[in-house]
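S.K.: What follows is a set of structures for review.
Please treat every number below as a calculation from the coordinates, not as lab data. This is a predicted model, so every value here is computed, not measured. Cβ atoms are built from the backbone, for glycine too; each structure is taken alone.
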Structure 1
Amino acid sequence: MSLTIGSIAPQFVLFDQHGEKISLESFKGKKHVVLLFYPFSFTGTCTGELCALRDDLGLFQSDDVQLLAISCDSKFTQRIFAERERYTFPVLSDFWPHGEIAKAYGVFNEAAGCALRGTFIIDKEGVLRWQVINAMGDARHIDDYKAAIASL
């Protein structure tokens, strides 16, 4: 199940890799949000995708845009993963209740116990403007995000 473009994005409060609470609401009226769900920390495709974003971070994290990455790994795993890969953007834990936010966004894979590769762009008013959902093994294309952000 995917969300409807033009609908209000599901709200959340999650812990980042530093144990700080991050809420979607905190960006309302301030920044567009690129919300990126990924299956597992420390896996090849997930690490590659996040490193590509890290290496081109100026587009995804600025005065106007905030990147938030989410997996169902614990905040402790997220901290080690973010430190190892030098991620300076928030890496959020949807660990408990397990996958609750991934479920709200329609990207939780019950059989595997993890999120699919879902990306959602939410405008400053909290409205969903773009989304793409890929299977666990299908990497996303960074150029698609760039075009979607440019259209805001």
Structure 2
Amino acid sequence: MSLSPKKSKIFSIILLIFSADQLTKYLASEYLAPYEILKILPFLNLVYVENTGTAFGMFKFLNSGFFIVIALIAIFILISFLFKDPKNWLVYSLLIAGALGNITDRLIYGFVIDFIDLHIAGFHWPAFNIADTAITLGIILFLYKSFRK
């Protein structure tokens, strides 16, 4: 049984983002020491952070199992949205790929590996990763499409 062109595109986007996320996290864990800062550009560093919380490191007091259950529920909901609302396939693909990337870390390590450090004028955005970027882009695209109606 072959995939339809749209299903193939959805699967490819999810696989590409997931693979890039896992590869870059692996490279960060192999080549960046904890607390090491690798300056790339005047506004970009690479760092190694083990995030046991959620976005911005919040809710660290909750255990990894809680976040795994929430992520699994979110993935199943997003898949159902994808079937009900296929015209927004890119939004759901980004969100699903990001959730899969971070849940994989939690299942393997018990935390999420973050490594991208954006900063300007001494202000550092909390470290993040490719999966976080996909989730953020998915949310922005969802909001844009919602308010555009």
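S.K.: Kindly point out which one of 1, 2 the value 13.8, 39 was derived from, the read-out being Rg and Dmax of the Cα atoms in Å.
M.R.: Source structure for this number: 1.
S.K.: A further question on this structure: One of 1, 2 was used to compute helix-only ellipticity at 222 nm (-39500 (n - 2.57) for each DSSP H run of 4 or more, over all residues; to 500), and the answer was -7500. Which one was it?
M.R.: Among 1, 2, the structure yielding -7500 for helix-only ellipticity at 222 nm (-39500 (n - 2.57) for each DSSP H run of 4 or more, over all residues; to 500) is 1.
S.K.: 0.8 is what came out when distance in nm of label points 7 Å out along Cα→Cβ at positions 17 and 41 was calculated for one structure; which of 1, 2 is it?
M.R.: Comparing all candidates, it corresponds to 1.
S.K.: Of the structures labelled 1, 2, which one yields 17.9 when mean count of other Cβ atoms within 10 Å over residues 9-16 is computed from its coordinates?
M.R.: Computed on structure 1.
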